Structure P
Amino acid sequence: MARPHWVPEGTDQDTPNVARVYDCYLGGSHNFAVDRELARKAIATWPDLPLIMRANRAFLRRAVQYLAQEGITRFLDIGSGIPTFGAVHEVAREIRPDARVVYVDIDPVAVQHSRLILEDDPLCEVVQADMRDPEALLKQPAVAELLRPRERVAVLLVAVLHFVQDEEDPGRIVRVLHDAVPPGSALVLSHASREARPDVVEEHQDLYKRTPMPLTMRSREEIVALFEGFEPVEPGVVYLPEWRPERPEAVGPHPELMAGLAGVGRRL
């Protein structure tokens with residue numbers, strides 16, 4: 001089979017990848033059979049997973065809209081995956097046509113395809129970097145250029161820190177990013193919670209051990225602690241559908257079943 005043009009030469013097509021599995025959940029086409037198989041097994045264990053991923057995507061949209069309305073025009077999307085329909089730059093530019101976005105991902109397929117999508121967009125850059133080394137990430141030319149004017153920046157860590165293991169210290173990553181942006185900047189964060197479906201946590205984490213980035217679902221206290229140095233915007237750290245819903249009925253009777261906590265914080 002010919003290698004698709006969006007797949008960089010030498011890409012491992014035999015090991016599932018978290019960015020491509022996420023693309024499967026969203027109904028995308030930039031994934032391999034091995035990614036679809038892992039997604040299938042995960043959904044068999046937890047049938048609501050596609051709904052959860054869409055709820056996470058909807059939170060991202062609402063958070064970006066809110067920050068654009070607050071006047072932020074610079075966005076650093078770390079762990080961005082593939083910026084398909086409803087990507088940060090599209091949402092932000094509905095309100096701020098001059099919005100600049102730097103997308104960062106570790107997966108070469110996500111980076112390659114993102115560059116193809118955005119090659120004619122002068123206000124977007126795509127960087128391949130590992131968030132577990134935030135100092136090196138911040139030295140990337142496109143990232144340094146985004147931060148150079150010392151204007152307010154929105155740092156997006158959406159559904160990504162649960163792929164950082166405890167020994168890799170996700171809190172330190174956030175602290176380094178906090179110190180790199182000026183006061184008034186924002187943190188947008190969502191994270192898989194252990195508390196919604198404790199009956200499937202271990203089995204779900206075991207599935208992701210097959211990928212290069214295993215999953216660590218955390219408690220509410222651990223997730224709230226990641227906002228250290230940021231003042232939470234109302235309504236605080238809540239389940240995905242509860243963060244500034246567009247309609248009250250969109251929350252539903254059991255928002256905790258969406259299994260992710262999310263919030264936006266202002267840099268103090």
Structure Q
Amino acid sequence: MEEQQQFEIQGGSLEKSLKGETQLDLKAIAKEAWDLSRNTKTAVLHGVLLLFFIAILFAWALQSLFGITDLNVMPQSMMMGLKVAGVIVTTPIIAAMFLLGISHSVGIKPRFITILKNVMGSVLVILLALLLAAMSDVGSFIGAQISVLLGLVLLFYVNLATGFSIMLLVEKRLAPSQCVIQSLMVFHKYWMPLSLFYIVYYCCLFIGALSLGFAYIWIIPFFINMKGILYRELFGVKVLSVKDPSNQSETIFHA
């Protein structure tokens with residue numbers, strides 16, 4: 001039976017955001033994200049558990065295969081190789097979690113494994129993540145030559161300013177360079193509310209660690225959904241509305 005399909009953009013747009021026309025009400029966004037997390041945290045936690053399992057696997061490999069129990073004594077070359085391997089293995093999972101946040105922001109509740117399968121085949125996602133890691137390392141290294149504080153500031157700046165890059169790649173499928181540029185441009189336009197969002201996020205992660213990680217059950221899904229809503233408001237999300245007699249109205253996330 002023939003379906004009628006129609007694309008629409010939910011949320012804002014890059015053009016509006018660069019003109020400063022997008023209004024970010026963090027309190028309202030946080031409330032929406034919390035409400036979303038009540039029914040969607042299970043899918044996000046699948047990604048969290050997978051990342052936790054990978055971390056345990058890496059720790060076991062270092063101790064059992066290489067006899068390393070203290071990262072401070074690890075050779076620099078091995079540390080670099082471990083970091084690259086970590087980025088390659090974890091990036092598809094993190095990207096899938098970001099896509100879950102974007103999907104939830106437009107009312108779609110996909111399964112984590114379905115999103116992960118789609119992301120796993122993208123080499124560009126891993127290459128972009130490696131580029132962002134290199135940018136962070138280079139920025140912090142250059143800053144540290146002047147002072148340790150400047151090195152930390154540059155490290156946090158690069159991580160925050162490029163925070164939407166992977167989301168832009170997996171949702172809008174832009175070139176990696178354009179993902180970085182657009183993320184930087186929007187961050188500079190809304191640096192105050194976005195910085196506040198990230199500061200609160202890192203503080204909550206620290207508090208969650210004091211609970212032996214138990215609080216992460218609520219913290220991580222909440223912030224993943226909140227970042228998805230921020231993305232929707234700043235960049236817009238393309239969705240496909242499918243109307244079918246057998247399925248009266250269904251909105252499908254288009255990525």
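A short reminder: the numbers here are calculations on the coordinates, not readings from a lab. Everything quoted here is computed from the prediction, not taken from an experiment. Cβ atoms are built from the backbone, for glycine too; each structure is taken alone.
Have a look at P, Q and say which one yields 17.4, 53 for Rg and Dmax of the Cα atoms in Å, as calculated. This figure was derived from P.
Of structures P, Q, which gives -24000 when helix-only ellipticity at 222 nm (-39500 (n - 2.57) for each DSSP H run of 4 or more, over all residues; to 500) is computed from the coordinates? Attributed to the structure labelled Q. For the set P, Q, ranking by mean count of other Cβ atoms within 10 Å over residues 22-29 places P highest. Comparing distance in nm of label points 7 Å out along Cα→Cβ at positions 14 and 238 across structures P, Q, the highest figure comes from P.
When relative contact order in percent (Cα under 8 Å, 6 or more apart) is calculated for each of P, Q, the greatest value falls to Q.
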